[in-house]
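Got some structures for you, see below.
Taken together, the values in this text are just the output of simple stated rules run on the coordinates, not laboratory data. These numbers come from a predicted model, not from an experiment. Cβ atoms are built from the backbone, for glycine too; each structure is taken alone.
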Structure I
C-alpha cells in the first residue's frame, strides 16, 4: 500500500511559490516555499524538486522536507559549496514570487509506531529529523514516545540547535550532540543495551556514514527490518 501511495504521489506535480532563503551556516542554506492547504506528508519523507526558471541538465533532485506538515511552509536545507552544481546555482537564483515544482512527498523514513526509537543524524542528515521532532512537538505526544536523537557533526555546526534544544526542554525527546565516531558508537551501545532489537533505528546522512552505522547496528544484533536509512548524496 505504501508503494502504491508513493507511486501515485510521485506523478503528482505541484508548483511551490518561493518565499525566501537564508544561510544556516557558512555553506548551508535553507529555502522556504509556500505550503498549499492540501499538501501533507509524513514527517521524515522527501520530495523531488525541479528547477523551472531556466534550462539545466539534471533539473530534478530529491530533498528531505525539513518542515513538519503542521507548519505552514515547505522547508528544505542543503549544503552549497563555493563551486556549486548547476542545480544549486539555480536554487541560489530564486527570488521571491518565483516557482519550483515538487513531486511527492514519498518515502518510508518516518515513525510508524510507539517503539523506542534512536534517530542518528550525520551532518546535513539532520533535516528529516527536524521534521520528525517538530511533528511530535505539534502533536503534543512527545512524553509518550521514547525518542533519542544523536546528532554527529565533526564540524560542530549543529543545524537547528536552538530549535532542537527547545523541543527537548519540553518533551521527553533527548538530543545529544557528538563530534566523533567513537562517541557516537558509545551512545548507540547504550541504547541497544537497553532496547536491543525491540527498538527502531533511523539513520540519515552521507551514504558512507549511513552504511557504516547500519553495519555497526547489525553487528550489535539489530535486524535489518528495524533499521531505516536515508542516504544523502552531494549534487
Structure II
C-alpha cells in the first residue's frame, strides 16, 4: 500500500505536489469513488485509479527529456486559454511526461520533462534547494548596491528571498546581461527580484538546473538525458535528501 499522491507521481501523471492538487480538486477516483483526502492509500496491484476519468497505471520505462523551451509556450499539460504547451513540442503519441517545475510564458531555456514523479519532487521542492541558473537581460546596469541586494536577499511581497549568486556577464547598449543562480523557485522570482532593485528583466533564459546544462540545444528541440547526466542528477538528489534528513537529527 502507498499514498495515492505518491502512486500518481510514480505513474508519471504529475509531480507529487501537483498530484495532491488533482486530488483536492476531486479529479481522482479510486475504484470508482472520488477521493479528496491526501491520506488515502492504494494497492497498485488491485485498485483501479483514474484521473479525470482516465485510468492510470505504472509506466515501466522512465523517460527524461531536456527541452529548450521557446517563448510563447506555457509550462503545463494543458491550458484553459488554448495556448500552446511544451508538450506540443513532442511527437504525437509520445509516452506521457510532465514538466519539472515551471518557466513563464515568455521565459525560454532549460526544462526537464519526465514521468518520474519522485525525481521531479526532489528537483522542485524548496527544502532541497536545487540550484537553477538563469541568464537575464535587464534594463540598465546594476550598481554594486543592487548586486549586493540580490546576493544577500531581496524582500518581495511574499517574503525575503534566499541569497542569489549574481554576476554581470557583459553590457550591451547600456543594458546588462546577468547570470543569476537561485535555490528556490517562486513564481516569476527572477523578474520580481530584478524589478525590486530597479532593473526590470527584458529577456530571460534558464541555462542550468543542478548538473544539467542547456548547451547548444536549439529552441523548441529536445533530447534524452545521457546516462552520465541522469547519474549526476540522481547523485545530486541523493545528496540533497541526505542533507535534509541529516538536518532533522
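Here are the numbers:
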{"quantity": "Among I, II, structure where log10 I(q)/I(0) by the Debye sum over Cα atoms at q = 0.08, 0.10, 0.15 Å⁻¹ as derived comes to -0.29, -0.46, -1.04", "calculated": "I"}
{"quantity": "Parent structure of the calculated result 1.0, given that distance in nm of label points 7 Å out along Cα→Cβ at positions 96 and 120 is the read-out and I, II the choices", "calculated": "II"}
{"quantity": "Comparison of I, II - label where distance in nm of label points 7 Å out along Cα→Cβ at positions 16 and 48 is highest", "calculated": "II"}
